[in-house]
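Multiple structures are listed underneath, in structure tokens.
FYI, it's all coordinate maths here, none of it is from the lab. Note that the structure is a prediction, hence the values are computed from the model and not measured.
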Structure 1
Amino acid sequence: MPKTPPPSANPEPVTADPPRTADRPLLTQSWLDLAFLHWAVDPADAAPLLPPGTVPDTRDGVTYVGLVAFRMHKVGWFRLPGVPYLGSFPETNVRLYSVDAQGRRGVVFRSLDAARLIPVAVARSVFRLPYAWSRMTVRHDGDTVTYTSARRLPGPRGAHSRISVRVGERIGNPTALEHFLTARWGMHSTFFGRPLYLPNTHPRWPLHRAELLACDETLVTAAGLPAPADPPVSVLYSPGVPVRFGPPPRRPGGIPTP
């Protein structure tokens with residue numbers, strides 16, 4: 001049955017700047033060369049895929065699934081320097097949008113494909129995140145960026161994506177929908193069956209218009225969602241931001257994750 005909103009849910013405002021600080025970061029990293037593709041989704045399709053204690057975050061009656069391809073760069077713990085090799089790799093994730101009973105908006109990762117086996121193994125075994133080891137590339141050709149991903153383990157084998165975008169002009173004033181899809185200041189998940197929330201902070205997104213040149217993907221259906229029937233409703237690009245993950249709140253808890 002579809003989930004119903006918690007009685008106390010009152011979503012916090014969508015803000016382009018982080019509502020919290022991370023003066024003592026647990027985890028640091030940079031997200032670079034991001035392509036954001038989004039499709040509208042019926043909340044009834046998304047609700048069963050979200051962690052306990054959360055419901056789909058909606059706008060005008062719909063929620064969204066995001067396919068986000070980028071380069072993770074120099075993941076580091078606390079204030080230590082980021083790791084240059086194991087902490088840097090291409091990644092593509094499928095994410096949904098959530099809100100909890102405290103009104104905190106966030107993302108829920110349905111899958112995270114990454115090109116480094118050791119970070120994938122650690123994220124899966126320690127943090128119980130749905131990472132998969134994949135062959136991946138990010139290539140630039142002038143103003144065109146192409147991202148490829150082919151899943152290795154744990155499957156389903158054959159899950160893949162190939163996205164190519166042409167980067168356009170910088171967006172001076174993002175729309176309310178563009179802020180809704182990109183200005184996300186936390187992650188909802190579960191850890192050994194318990195609800196978890198982890199806040200993050202970063203500078204305001206530098207967003208660009210982007211033209212979708214090619215999109216051949218099966219990651220959305222592999223993540224348990226209906227195959228998109230139409231072109232994405234939003235295609236954006238960002239050169240990236242440095243990111244800090246702060247301490248998790250005491251109730252409910254949180255875990256650091258890239």
Structure 2
Amino acid sequence: MTRISTAVRGLVTTLAALLAVTAAPAAAQAKTEPKAPDDFVALRSVDPTIIQEMRYVTPHNFVGEPIDGYRQPLCILTRPAAEALHKAQLRLLRQGYSLKVYDCYRPQRAVDHFVRWAKDLDDQEMKAEFYPNVDKTRLFADGYIAEKSGHSRGSTVDLTIVRLPAKPTRPYHPGQPLAPCFAPQDERFPDNSVDMGTGYDCFDTLSHTLDPRIQGTQRANRLLLKNTLEDVGLVNLPEEWWHFTYKPEPHPDTYFDFPVSARSLAGRH
């Protein structure tokens with residue numbers, strides 16, 4: 001009996017040690033997963049009327065797969081940025097439009113994903129839509145990809161305007177034929193936004209907000225977005241008609257890495 005008891009105790013000890021080793025990484029990960037600071041909010045809690053089409057949770061982006069750190073289709077921003085968007089939305093609603101956000105806070109791990117993809121020159125899966133005229137070797141030099149993003153500071157947002165009532169947007173199916181992001185609106189991937197001259201995340205100089213080749217209704221739409229947002233404190237990046245940053249930024253020098261999920265905002269007072 002003593003030998004059996006000793007053997008059983010040894011087996012139990014071994015199993016307990018194995019379980020401890022297996023559980024440790026998961027526990028450590030759960031314990032160290034970063035959370036959002038107290039001044040970050042879900043945009044929906046500030047203005048539920050703003051349409052959200054969070055592209056990086058889906059494979060319809062220039063990488064062609066969901067991006068690291070995007071766990072839910074949720075727009076998270078610093079409160080001042082979210083409140084500025086609410087003010088802009090009130091103005092647009094009176095004119096029969098709504099804002100639609102494509103991306104908001106972006107964790108550093110997502111930016112790292114972009115960098116890995118940009119360095120993999122063999123991966124050209126989404127070139128035909130998002131960067132048809134740009135050689136992938138030029139993405140860093142031309143400023144389309146960088147190792148840090150203002151989005152990670154929490155006050156930058158990518159967005160557009162939708163005429164109400166908003167039409168549904170057809171889902172993207174990986175492997176489907178791709179059209180250039182600067183093709184005429186009825187030829188490029190369908191989006192329920194007004195015509196801005198290019199699609200979102202179009203790596204091309206035509207995406208420059210005031211590019212002189214963009215005229216007529218397309219230019220008027222860009223100016224409506226730009227003027228409305230700048231009136232409430234959001235400053236446009238001239239190279240991207242969709243990119244705006246609230247000024248002054250609450251966190252001008254900090255690049256956060258908490259995941260895009262409701263859990264990152266949970267448990268705060």
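Annotations for the structure displayed:
- Identity of the structure behind -9500 (criterion: helix-only ellipticity at 222 nm (-39500 (n - 2.57) for each DSSP H run of 4 or more, over all residues; to 500), calculated), options 1, 2: 2
- Which of 1, 2 leads on mean projected area of the Cα convex hull in nm², largest value: 2
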